[in-house]
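Heads up, there are several structures right after this.
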Structure I
Amino acid sequence: MSPYAEATELALALAIVKTLVLVVGSVITYFAFKAYRRTRQRALGLLAGGFGLVTLGLVLAGMLYELLDVPLAIGILLESLLVLAGFVVIAYSLYVQ
């Protein structure tokens with residue numbers, strides 16, 4: 001098997017996993033936002049926002065690299081910053097009353 005075939009298979013697997021992360025993360029964000037709209041509890045709104053940031057961050061690096069020709073290291077840095085921000089918002093949502 002050539003290294004190019006292995007790279008193509010790996011890229012396909014990565015695209016599938018990132019798509020599943022986007023779908024599952026979007027569903028979690030949707031349900032958290034729906035719970036916020038129903039209850040109007042600020043913590044649930046923050047939770048939804050945090051999950052949205054994490055989901056966006058986990059998908060961002062590959063999209064920037066593939067679609068906008070942004071260097072992969074910059075894409076990964078932006079991804080990590082969004083995931084960090086999302087986790088901070090989620091932690092804060094669990095802390096506030």
Structure II
Amino acid sequence: MSVHSHTVRIMSDTDGFPDDCPTLARDGQVIGFCPSPNGTHLLVWWRADSEIIGGFETYEAGVTAALRAIAADGLDPDPDEVELEARALERDFVATDWMGLGF
């Protein structure tokens with residue numbers, strides 16, 4: 001029998017989210033992505049202060065919300081950009097060691 005141990009990073013309101021979560025950056029602003037606590041949604045949040053933008057069911061919806069938040073103009077982002085960024089996010093999200101980050 002093999003026993004593996006690992007350190008679980010507990011997140012609190014003062015700690016914010018782990019540094020290694022996938023991000024999207026534009027115009028000097030960075031938005032992070034991680035699983036919701038129950039694993040049913042994608043949480044989207046401001047990297048600077050960990051303020052949550054929202055929870056979304058798809059990568060596309062999360063990226064759309066992130067790009068809208070960065071633009072702050074209420075307009076929908078370019079669908080081609082959303083598709084490109086959503087594919088990149090999915091790739092990074094799947095490759096992230098969520099257990100190692102404390103999720």
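Taken together, the values in this text are just the output of simple stated rules run on the coordinates, not laboratory data. Quantities reported herein were computed from a predicted structural model and do not represent experimental measurements.
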Subject >> Origin of the derived value 1.14 (Cα Rg over 2.2 N^0.38 Å; candidates I, II) >> reply: II
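Among the shown structures I, II, from which was the value -9500 of helix-only ellipticity at 222 nm (-39500 (n - 2.57) for each DSSP H run of 4 or more, over all residues; to 500) calculated?
Working: I: -32500; II: -9500.
Traced to structure II.
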